[in-house]
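Some structures to go through are shown next.
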Structure 1
């Protein structure tokens, strides 16, 4: 593993022929969730059963969370409101545009552009996604910015800014999407995730929907399904 900065964001690179992001294989960019450290998802590259040529990039969100050493966020959340939502049960945030999300999205796009240029990644070899808030950052970049890619990965995410996302889905018709969500997720609504899946499917995206009995997590069936999904993207183009 090696660390570099792209677009002002610290990124950990793994996989590829040299196990440090080298080679010309597909690049899988996976962004961690709110409150996690930058290393949170890095271990996935050793767990996912994909061809050796597949490269991974694990960006570290640039915003620190006060009172939570080591915890990072792509944009800030109202923690008091979040605690209240957890007490009341998960709900849909589809009509909301979280403060700071647009600025975060601009930085994510700059980061990806820089990675593609430096690492030599054409659009047809680029897979972008993340877990929880990281997946929302990915979706906002894909559906509201001019970001072309081979596939999208949404792990335990939820729709926000959905009206804008829907407007950006039709131009992405045919793009493969891997989406997973726990049916007992206490943080982000399973029903809202189902709604997002339906909207993408109706817009012509090639969705692979993996619901599972569990919470806000990445269980074995998800990892196995994601391995097959990424391996298929790696196939010759």
Structure 2
């Protein structure tokens, strides 16, 4: 799915029209919200209209539509303002960019190890699971230094869309063992590039450069079966 927030990540508030509505939920003509997915939590925020306001409590993506779920049973119509919580969005952008940096170094250091799971949390922490049988956990911990060096270098983060078949054919673009970002209606997939460091398919929100993130700390490494290593990391301001 091609989302407004992919092309306009800095636009956190839009005035738009409701194009479909049921009690307690709406579809917007244009929405700044990221509805969640790929281990990233959905945006939080509010919907405002003449004489009222409701919190966004979640999203339901079905039938090619993104339904915005509200904390009211009203059926709303007309023009509205949709506003994303900027603090929460920034935390998710920092974490998601950080997981890509970690992923890049694990992929390089452990012979193209694939991701087997990822989950970001509202408290500024995240976990990533990797298929790295027999890995030395000290080698994983040692990645903290190059991760933070990449952050300090303030590397640009860009994105492009390419055909899904092209992405599947290029080694290393799809890093997850089990899932890949859903293609757009025209059969393309979004590729996020940390210039000179990492390039992979992803549908989440990211920083425009790595330097917009605080330092990252590797908080814990856990063995989850013979093959799986779980790396827990956190933003330094939220250790």
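A few points about this structure:
- Origin of the value -0.59, -1.20, where log10 I(q)/I(0) by the Debye sum over Cα atoms at q = 0.13, 0.22 Å⁻¹, for residues 32-119 alone was derived from one of 1, 2: 1
- Among 1, 2, which structure scores highest (criterion: percent of Cα pairs over 29 Å apart): 2
- Of the structures 1, 2, the one that -10500 was derived from, the read-out being helix-only ellipticity at 222 nm (-39500 (n - 2.57) for each DSSP H run of 4 or more, over all residues; to 500): 1
- Read-out mean count of other Cβ atoms within 10 Å over residues 104-111, computed value 20.4, structure in 1, 2: 1
- In this comparison of 1, 2, the computed figure 2.9 for distance in nm of label points 7 Å out along Cα→Cβ at positions 56 and 144 is attributed to 1.
- Given 0.10 for FRET efficiency 1/(1 + (r/R0)^6) of positions 72 and 152 (r between Cβ atoms, R0 = 30 Å, to 0.05), calculated: source structure among 1, 2: 2
Only the coordinates and a few stated rules stand behind these numbers; no lab work does. None of the values given here were measured: they were computed from a predicted structure. Cβ atoms are built from the backbone, for glycine too; each structure is taken alone.
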